[in-house]
1. With distance in nm of label points 7 Å out along Cα→Cβ at positions 57 and 209 computed per structure, which member of I, II shows the largest figure?
2. Of the structures labelled I, II, which one yields 66, 37, 28 when Cα extents along the principal axes in Å is computed from its coordinates?
3. From I, II, which structure was helix-only ellipticity at 222 nm (-39500 (n - 2.57) for each DSSP H run of 4 or more, over all residues; to 500) = -24500 calculated on?
4. Once relative contact order in percent (Cα under 8 Å, 6 or more apart) is calculated for all of I, II, which comes out largest?
Structure I
Amino acid sequence: MDCRLYRKGLIVLLVAMTWQHTVQAQTKSENWRDTLNVLNKQIAQSKWSTELHLRKANANLQLKQWQYAIEEYALVLQHEPRNPAALFYRSYAYTHLRRFDLARNDLSDLLMMLPHHFEARLSLAVVLQQLGRKQEAMDHLNQAIEQCPDSAVAYAARANLERDMKQDEAALYDWQKAEKLSPKDPTYVVSHVDLLLVLERRKEARRVLDAAVSRGVPRGMLLEWYAKCKR
């Protein structure tokens, strides 16, 4: 696997993980299309309802209709400029369109209102990294970890940034913390191993893989990385 592609995929994954527990999943998109049709009818037949428009925007998100979701959240914010859900989820949609400046603006506004909003701070750090504002991103990640020291995602996000900043030892420490907090998640294992391989520390990488298998991570998910340790 091309290391650059792997790391690009990791960044995308971190963005998704940042929002994952607040965006509801649905197995079949047809269900969301049906929901969207019902919501459109309800909105057309009723007076203004923030709840209905937020539900419609959520359906747009589930269907990956990012621009439609953005427009719906904009309507909500016209009526309620300080609506935290609209700001947060619009930034999520902006991120998928790689409109990182606009995502940053929404998240910054949200944090001005709710400075302890963990997901917003973590999301802002990831967005700032995409904008190349690495030290500012690091400041937010440090705050996020101080606020929520048991978050594996926060340590993973900081490790990814530290690697980007060539702070390899710090990144190794944070990958270890992420693994400890989420011991059966293979994402953190392979990220840790990937960095060790870049540093030509193959024996150590093999020990990390063996330890992960002993914790219950399926060996089959790590075969590619075991093979790299033999090269």
Structure II
Amino acid sequence: MKTRKKRKFKIIYLLLIDLAAVLVILVLLLYKPARYDPPRAVHDKQVAPYLTYLSSEIYNGAQLQEPFDLIVTQQGINDAIARSEWPKESDGVSFSAPEVLFVPDQIVLMGTANIKGVEFVVTVMLEPTLDQRGFLNLYVAKIKIGAMNITLLARLIARRMYHQRLATTTIDTDDLRAKTAGSLLDNQPFDPVFKVEDKKVRIKKITIAEQKLTIRFAPAPR
């Protein structure tokens, strides 16, 4: 009888530990970071004024064929994002309420993921760097769901999906979107040269301060 009671107690004890672990994981996953304060969606079909402003700044700077700085403000980019159509669907997951934060040396992307009615706040921390060759890498420093760090797992999944896509789809490796995807998903640096009509410019420096991103452009050979 004593042996049975001990065994029963041990089983109950282990079940309680498992339950506590599940509850802790749920609390971490459902945690909402205090700094997450997404802007309200703006239902406007017109192109975001701030994006028009940035485009004109890049165009004018490129035409002069001299080094120039493009300053992107946190407020401006979030206003532009809020004017896009949300939520967006992908593989059964709904994404909404995005927000961009500029903090020293990092770009923080935050948003709400809805999976079968359950909402999680996803945080992605990027650290853009330029190597000695001048190649740009959009290094993903950390990925979190709620308060739970899933960086290693997310990197493995992203890398596998990226290589599967390469194996099954013809991708133009010179396309800017493909280069960006390769950097984000597979940690591949790329030559940050962009064509602006008949001119080319290169990113020479990226500085991220509180609520402000500064990109230094310089003319690139045709």
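Taken together, the values in this text are just the output of simple stated rules run on the coordinates, not laboratory data. Note that this is a predicted model, so its numbers are computed, not measured. Cβ atoms are built from the backbone, for glycine too; each structure is taken alone.
1. I
2. I
3. This value belongs to structure I.
4. Answer by largest value of relative contact order in percent (Cα under 8 Å, 6 or more apart): II.
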